[in-house]
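Below, each structure is written out as structure tokens.
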Structure 1
């Protein structure tokens, strides 16, 4: 199957896909409730919100609408949360954000009964069940231009590790602290064609590459490329795939707004190709240490901490804030950088105080309330 033509999409529009975990309210373990929950949603037939299954039955995915500004997305996400939580309660479920469940085991997972997911299970074996991790994908419209999409990916890719450091929320897996601020991405890098997208010169080169591997039967479609950032021609977007699912929809909308500003900046002033191949190092540092890590500037070779680099990036994006009504986004991130605490840091504080079951209950409380507190109490905004 050839890549579809690059579709027209509004320039710098944004939308997200949000993978959410389903929890048993008593045990706080993952609960295979996706079929029941999705059936209940079909009965309600509320066309405002679009939910779909994911690879295993302990997760669902929410697909947002297309928006021009981050606060419009936030309004939708809050309305979605008000819709979702009572339905989940009716099904005997709680909803949680976070990139991983702290004590899920891959062999306990059941595939959702959909042909694509069953095929992935046959193809990738136990790796497919280890794929029960939870991420957020941000889509940015590029105005229907495939060459512009490739140029944008090339320009923003050096900043992908910094975005990872700002969003880490998966320090625990299989009942243990992994030592990583983001362990979720390692569940993806085991798959073929994961990590950084090759440095294509233009859309034609990308299309020929994907079509060539599709023709060989190695991949079925662009969906089988687990790149950190990839073009989505059927949507007319560039898709950022590196975020752990945030603990709240408020954080989700803010991250999407930050990505929109980053894309606006580099669409106006494309960056030259990096001088140094430091992406793997920077990515590892972000996953391992989050904001406490450091990165090497791919153009100058200068090493700096992620906190300092984040402050520099926010300053660079500030002139765009008024145009995109995103002053609050930058203000919130500047406030976060002062203590330098990530979502993963908060998760570790809660787990140290109350254990992993308490952590999962707290994560569900955070999602329901819309706010994060490191003392283990989710406060409603």
Structure 2
């Protein structure tokens, strides 16, 4: 018996992140990818053949296809806003790779277009919907570390210049460690601790020209146009204070990705760019770290190779069916609003108030509680 699709997906952008969406959506029921598009038509054709997508072509063809219900926008950050508007105007629901747009000004325009057209807009990252982030959330909610009062968040270089054939976009408007990796961390922290109300920080650069050493590189050097090192203090509406360091310049470190400190213990949260890794807990009276039992089954298969993405698309379609919208445009906008303040922060600017806010996302349906 053939099951009717819940929504038919069209993906715009078949670059480095495309396989993660193709792989992840193929593992989710009822979300077939029926068309792909790219400025490079040969790349679109190749991607369609490799992933058994029935149609391929240019963006205008995809937006005009009446069979496409949801457009997944995984173009480069500087192109996000215009494509999102065009897709919404074409009557499609849209899910956007992070960040929601290159600037909050562009993102506000997208929010207005979504409201005017009556289409649904959601945005990455979706990793906070996975087992690790939901387990950490359940541990905080159960009081396993008492009352949270502080946190740390640390990003080191992804070393993209050693493996990406053209990582230029990472060092231009809409890129940098704050807008590239920061969305994963800020989304994870807001999921754990709620919205952020003010920030203070400073940014800088270790180098203004980056050599590219990737074996199949298409460029040799990149002129850096954004801050590649940022240090910040985040104050949450709840009163929690977090220290954040987001850097493309730090090559190696043993610091944890995220830790949350409470009156009764410490919670160590794994890489928020992944769905499934152990969450570790050390209570004040304990001698050893323990693992918190996962509250959800793994979001990726045990034998998975490469990244998986798609839970955010499933979340958007689930909202169309009546469930909560967790990776919503409002949530993604708040994340971008915080990150934009951090992108070019200067101590001379003092404390910056965050104009936006958001609801703490609802726990994922089916997540089990943990026992305190």
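Using the calculated result -8000 for helix-only ellipticity at 222 nm (-39500 (n - 2.57) for each DSSP H run of 4 or more, over all residues; to 500), pick out the matching structure from 1, 2.
2
Supply the structure label, taken from 1, 2, corresponding to distance in nm of label points 7 Å out along Cα→Cβ at positions 157 and 341 with the calculated value 3.0.
Corresponding structure: 2.
To which of 1, 2 does the computed value 0.95 (FRET efficiency 1/(1 + (r/R0)^6) of positions 189 and 285 (r between Cβ atoms, R0 = 25 Å, to 0.05)) belong?
1
Looking at distance in nm of label points 7 Å out along Cα→Cβ at positions 141 and 165, point out which structure of 1, 2 has the largest value.
By distance in nm of label points 7 Å out along Cα→Cβ at positions 141 and 165, the leading structure of 1, 2 is 2.
Taking 0.25 as the value of FRET efficiency 1/(1 + (r/R0)^6) of positions 69 and 221 (r between Cβ atoms, R0 = 35 Å, to 0.05) derived from one of the structures shown (1, 2), identify that structure.
Here the read-out was taken from 2.
Read-outs: derived from the displayed coordinates by stated rules, not from any lab. On a predicted model such as this, the values are computed, not experimentally measured, just so you know. Cβ atoms are built from the backbone, for glycine too; each structure is taken alone.
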